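Presented below are the structures under discussion, each in the form of structure tokens.
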Structure 1
Amino acid sequence: MLTYTKPLAALTGALLLTTGLTACTGTSAASDEKVLTVYSADGLKGEKGDGWYDRVFEDFEKQTGIEVKYVEGGSGEMVQRAAREKRNTQADVLVTLPPFIQQAGSKGLLQPYAPKGSDRVNGADKAADGSWTSVVNNYFGFIHNTKELPKAPTTWEELLDPEFENKLQYSTPGVAGDGTAVVIKAMHDFGGQEPAMAYLKKLQANNVGPSSSTSKLAPKVDKGEILVANGDVQMNFAQAKSMPNLGIWFPAKRGGKPTTFALPYAAGLVKDAPHAGNGRKLLDFMLGEQAQRQVSAVGGGFPAREDIKPTDANAVALAKLMEGVDVFEPDWADIDKNLTSYIDAWKSATGS
């Protein structure tokens, strides 16, 4: 049985009691339990129980008898929560988007473990020290309402138009992984921090306001409450199954080509995890051939393993969606080192 906790909600009293008692000891009492806890960024669990996590966790429990306790929130939220619990660890596996998985590593929240199949994952999509490995590849993007805005904007500059006043929203940088990605992509497309912040300052006139979770924006776009929002390809492609008015697009700087960058869901074993053995089993399972083939067919994402080449209808549609889009590689080491200053610059520019 999958136990699901919405963003920032507390774990059940029973779970808190159980993990509180066992996390301090780290002994066989905890390791013998048929349970584990996953803290994860949103996007991989389906709105109707039909997402990649839903399928993988169900299959994992059937195969191992291990129950998955699931806690969801923005990438930054999950890392902050794990950091607060460092002396009384609750989570066994942490899944976040960059740069927060790197942040979790630098904060000492993860312990090295190379899951089975991780040797088939590109070196750029896993930590050199083995502290985390991508389990689902993904790309940053934007969405628009295809009914009220049939033709997607093509440039950042178009989003400054008065027609988007109170009709545009992006998730909060520093809290949500996709929100942080807005800053990263703007800095790339505009050629540095200063011009990017100057643009985002102008964009604030149309921005509805903060959102701690990117997944909450898609329903608003689908209903026409807003016309444009940020997101990521995997999450929005999966959401489009039940939200027919979502269209995915990639902004370009005026005169340039549309760009994006890889924003994978990366998983690591939490340091001092109360059920570390079970966590290792889940990481192995996520990178197994069956689960990796389900990434596109069920989850609408891209396999992390390079040797898995899906040919299902979703895989074909996703490949077509990415045609003509330039994929750049951020300097994650720089971003990890300077993330706080970039977020502070964004807050100063936007008055957030």
Structure 2
Amino acid sequence: MPNPSHAPAVALSRRGIARLGAAFLLAATAPMAMIGPARAQTTVRFTLDWRFDGPAALFLMGIEKGYFKAEGLDVAIEPGNGSREAVPRVASGAYDVGFGDVNSLIRYRDENPSVDLKAVMMVYDKPPFAIVGRKSRGVSADVKSLEGRKFGAPAADAAFAQWPIFKTINKLDDSKIRLENVGFPVREPMLASGEVDAVFGYANSSYINLKSRGVPVDDIVVLLMADYGVELYGNAIMVSPKFLAEKPEAVRGLLRALARSFRDTVADPDLGAQLVITRNDVARVEVELERLKMTLDQNVVTPFAKANGFGGIDRARWERALDQTSLTYSFKDKARAGDAFTDAFLPPVAERHF
């Protein structure tokens, strides 16, 4: 028969053990709880090149999976007003990091020699600069078909900025071409209605927008400038000089997180499109998924990126691109302007393979 005098002692012992276990668990997890907030203290103001559409999934995936947070970064991603506009946004310090046109960055450096703004990761190894037209308006894959046509040309468009190079390389007579300055919102509607014969834009934007407006696919012609002799690069990650100088480890952590984010987006574009929809309530998931897949296939997962890892550049091609820019732009200091990219902050190549 058990000794009743021992029962309270046993019960107390069990309660004590439970309390001791809870106290031990709290003590063990307290440092972990403190690590998260302590590591998430570096705020990064990040501007996209455009609104939240398909390609934005490349960056939103890093938030969804917690990759930025794991690097001690609190990344706030905001929409942009064009890939050229991202350059002054970051150069001015209004944003710490931006996703924008590297060719605009090169020219900005030449025009602003006191600002040492640099790109640190190439994203669009093959740029989406394109002329998008309609067969029913006389445009074909033959570049000479552009002569005699009327173009919708947004003044701030990065694709239109490359028109002088494109027409020079392809020996087009621009006296036979009419250019009309149009706003981004009316660019595709004007082409869809036949008010213009072709427009300048990013292929992953104009083509998808035309298709979603009901223009028959077999009536849409996309002339990617990269397929017609233009060797320029496209959009890259650029970092403000102040942020780069003061927080180099944060930049390294950001690029590590982006590398993981990019790989996951390539592996699961469906999730990427869903993440875009959460930030853009007027977007349609099927449209943004197609836009994202087109971007990955044409611009990101290129033969060079597959062979060498994404994020870097081919220096010989970079020099040829600078030479092409020189065809239509007079550099004040070509060497300094061309020193617009550094790979010093990139993760190891093994972490940048798809």
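No value in this document is a laboratory result; all are computed from the given coordinates. Source: prediction; values computed, not measured. Cβ atoms are built from the backbone, for glycine too; each structure is taken alone.
Please state which of the structures 1, 2 yields -11000 when helix-only ellipticity at 222 nm (-39500 (n - 2.57) for each DSSP H run of 4 or more, over all residues; to 500) is computed from it. Before the final figure, lay out each step's value.
Values: 1: -11000; 2: -13500.
Clearly, the read-out refers to 1.
Of structures 1, 2, which gives 22.2 when Kirkwood radius over Cα pairs in Å is computed from the coordinates? Don't jump to the answer; show the numbers that get you there.
Details: 1: 20.4; 2: 22.2.
Working through the options, I get structure 2.
From which structure (1, 2) was mean count of other Cβ atoms within 10 Å over residues 80-87 calculated, if the value obtained is 14.6?
Details: 1: 14.6; 2: 22.6.
The read-out comes from structure 1.
Can you spot which of 1, 2 the value 12.9 was calculated from, given it is mean count of other Cβ atoms within 10 Å over residues 168-175?
Working: 1: 23.9; 2: 12.9.
Derived from the structure labelled 2.
Match the computed value 3.4 of distance in nm of label points 7 Å out along Cα→Cβ at positions 72 and 304 to one of the structures 1, 2, and report its label.
2
Compare distance in nm of label points 7 Å out along Cα→Cβ at positions 112 and 248 across structures 1, 2 and report the one with the greatest value.
1
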